[in-house]
Structure P
Amino acid sequence: MLRFLRVRNFALIDQLEIHFEDAFNLLSGETGAGKSIVVDALGLIAGSKASSDTIRTGESKAIVEAVFEADVASRLERLGLDAESSEVIIRREIASDGRNRVFINNQPSTVSALRELAPSLLDIHGQHDQQTLIESSSQLDLVDVFAGATELAARVQQLDEALQKTEAELAELVADHARKVERLDLLRFQRDEIEKANPKPGETETAHQQLAVLSHATKLLDAATRGYEQLYESDESVSSALAQTERALRDATQYDKRLEPLAAQAESALIQVQDLAAGLRDYAGRIEANPQELERLQSRLAELERLHRKYGPDLLGHLDRVNGEMDSMGLAEAQKDKLLQHIASLREDYNKVAQTLSRKRRAASTKLETQVVRELKSLAMPNVRFQVQWSDITPGRARGIDRADFMISANLGEDLRLLEKVASGGELSRIMLALRTVLVVDEALKTLVFDEVDAGVGGKAAETIGQKLQELSQRYQILCVTHLAQIAACAEHHYRIEKLVLDGRTVTRVEPLTGESRVDELVRMMSGSRVTDAARQHIREMLASRR
């Protein structure tokens, strides 16, 4: 149970310390005094989200500390934390820069660890619970808690998540398969197109050269023939002139030996000119104007250049890359079959667990209906009827194959209707309290916090809520925030939260109330500013009857 709470620099609270007692503890005060701020501070202890906006103006950090008495050693050990006694100390620090620090038994820890530990220490039931109560998903959660089926429900959710993930993998594999098939079609087309053309290494360059020759065959033949004639064939050819020169030089060497090298050069030049002339003659003999071959070459070159524009200058290299990609592109049929088998297995497991969960839920709902009706009758709803209406969900989802709707009839002769359609605010408060009474898990020394769960009620209904909280306080420590004197009078320990202005700053203070100070506070809660002796006497009688 909660023994001590210290709050510093949190919202309006500069510094607040409260020592709580066993049984039924009650917080009251004017609207805006800070009662719900205390509950929000406890929410931080329970692992709720922290915001730097809650830090008191002008301060660098807010601190919330709580001391619990609880037997949670095994949970602490699972979290890797020391547990030297039954005392659990939790400290939460919120810095203005957004940093969040958690300490459990003076050991650094995490918010996630806090959220795992907190349910063994306290349950907080706020005004928002009345709205979540009318949601079908929340109603299903309540049934699972009552049926002791939370682990089964979690298993169903895990299987559904695994199924969704595997189906997503299969969908991606199928999409990837389709992309690969499309890519393979393109690669096959490219391969077939290049192979059909059957290009040879260097063929394009060779074809360009051959085309140039055929296109200018007349000019080439004329140049070769004319060169041959001038070098060798004509009477005044270069060859003839060189021969005469070489003979003259040979004859002259007998007179001057220095001419011998020049005669040799002339002979060599003659030989070169004769070779050149022979080459031109042979070349001219090979030149042939062939229109058919010219047309064939032009067509072939056009085909090759078209392929070059599509696939680049290296057609054979592109063909090798296409074949390599096709060889490496598996369609993962085996993986697809494996995923299909895994999905079938997951669906089978899901259906088994979901059906087990469904049977457990529906079997427990009859007992739940009986216990809720009993509690509601004790809360001044004598003619109430309550039923859990079940419907099937196909295919199953993360929550299983069931939908639960809470049906209620608060008045005699009225049909059962959806809770959200017929329940008033006061009835919702009592239904929520009845459900919490039925569903709360028995854990030694646990604290139940109720933040204005009496919204929308008054008179006799408020008295019965107070009595129900008083009954709950025999099993749990109760901490309740209320505006109603009828409920406050049922508490064993009463604390007043008030807002003051000190040194130009608004602060929140807490004061334990006993004796006449408590009477005065209850009179204020019941009568406002009209404080009379009769009102005080009525409150004293109310307190006496509650005892």
Structure Q
Amino acid sequence: MAGLLDTDPISSVEELIRLNTAFATERDLNKLLHMILSSARKLTCAEAGRIYILDPTGRRMGLEVLQNDAIDDTGPTEDSVAMDQTESIEHLGAYCAFTGKLVAIDDIYDTGLHCSEIYAYDERTGYRTRSVIAVPLRSHKEFTIGVLELFNHHKPGSGRIGNFPKEMEGVVQAFAAMAAVVVDNTRLIDENQQLIDILDHTNRALEDENKQLRQQVSDRRNYAIIGDSAAMKRVFTLMEKVLDSDATVLLRGETGTGKELFASVVHTNGRRRKGPFVAQNCAALPETLLESELFGFKKGAFSGANMDKKGLIEAANGGTLFLDEVGDMPIALQAKLLRVLQEGEVRPLGHVESRRVNVRFIAATNADLEGKIRDGDFREDLFYRLCVFPIDLPPLRERREDLPALLNHFLKKFSEHYEKTLSGFSPAALTLLLNYGYPGNIRELSNIVERAVLLCDSGGSVLADHLPSNLLVDAPAPPKAKMSAAAAANGDSLKDLVQNFEASIIEDKLRELNWNQSRAAEELKMPRRTLIEKLNRYNIRCPGRSSSNRNSG
């Protein structure tokens, strides 16, 4: 068979260009390798050939394509070969890949190289390999990615097996370089597509996860509850378990922990959100009035009952009834509430018939109900009816991580309400607020911030002077005062102690006034120039300011 390389050079170049165009359009790597090998054999009049490809690590090389016109070989292919050997390796393809050089052999059985894989192939198939040309496939980055081997050159005209002509080697190398770039690009495109698919799958998974997280954040916003501490996360987890149920919830916690807010959140985020939310403080009314409020009454049921009135339990039908301070409910009224919980019926005062109601109950208390049960002030059976799903709300002292967010929330809320523009809390005020114990919890914190906003001038910041006196009494000793005491114990001179104390007072005042030197000098009753001299003497600097503007203000 006549090969193109046996014709004129121009035809050979034209064929290479045509093949390059054909190769560039094929995206299936296996089909591409078959096309490359067929074209190489056609160009060189080779009877057989094979292509080896290195794995991505470059440590092993495997046989990918095998063609032979002389025999029909469907037997098993050889195992992959390791590329960790020296140049004396006995595998011809591995030797070619390892050295990166073209290898041309006129007679495979009369050469200094020991080509073990070719000998094994001939023995297995009965084929007779004679002449061989092997050339590495090198990518555009000059990395060997595989090896092209061609066997048994057919002499043009006679068809006899002979040697590959010497002048053929340059064109074979050019063809191999072109083929290597095409193979490398195809592998990169395939790898990129796999990466794109992986990234697409990952992005979809991340989008789903982000959607869920955004939904959780959105749900948390709907809670209208500020808190990211571990204690609050436990509360949120419990709340989420009970939102879509009708289970009776008992909220337990100290006064001021926001029990009504939590009850409202459970309602507005549950399946009864479209129904009414009705709240009643059981400690706010005397027994007779509380009974008529909860159960309603018929006209003429008692003196002053001039018309029928629907009770709060009926008003909450289809929704939620929140009973705050349920521990203070009179013992006689507890029995009537128990019947509503057990039977789902309510009988207004003066009526002889009961009415069906569909109400979810949420109760709250800061009392020790178990102790009240022992004292006979609370019914045990009612306790178990109410305590289906208890949630303990943590006091503020157990969720101190939430203090900064809560302080900023109330500062913004009351600044907007009283139409004041405030820059925040001074360092001294913030320290006092963060160290306070808040026995009245959120309610006390809200009151403290509201009072401070009222006292504060618009355009300024909340100062320690704007806070209640009990915060100052309970405040820990300033760190610099402790340092001075330690210095005294170490025997420092009186002059050093006085200077340290003066520097401490100046720095604390500047922090309190957001480093406004003019106001600090005025409040310390000294000239501003004297203050600046002391700042330089004691090396007092505002954090975050450059030396060029340290003394401004």
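Can you say which of P, Q returns 10.1 when distance in nm of label points 7 Å out along Cα→Cβ at positions 246 and 350 is computed? Traced to structure P. Out of P, Q, which one gives -15000 for helix-only ellipticity at 222 nm (-39500 (n - 2.57) for each DSSP H run of 4 or more, over all residues; to 500) as computed from the coordinates? Among P, Q, the structure yielding -15000 for helix-only ellipticity at 222 nm (-39500 (n - 2.57) for each DSSP H run of 4 or more, over all residues; to 500) is Q. Taking relative contact order in percent (Cα under 8 Å, 6 or more apart) as the criterion, the top-ranked structure out of P, Q is P, with the highest value.
For structures P, Q, which has the highest computed value of Cα Rg over 2.2 N^0.38 Å, for residues 102-341 alone? Evaluating Cα Rg over 2.2 N^0.38 Å, for residues 102-341 alone on every structure, the highest lands on P. When mean projected area of the Cα convex hull in nm² is worked out for each of P, Q, structure P gives the greatest result.
Each reported figure results from applying straightforward, stated rules to the coordinates on display, with no laboratory input. Model, not experiment: these values are computed from the prediction. Cβ atoms are built from the backbone, for glycine too; each structure is taken alone.
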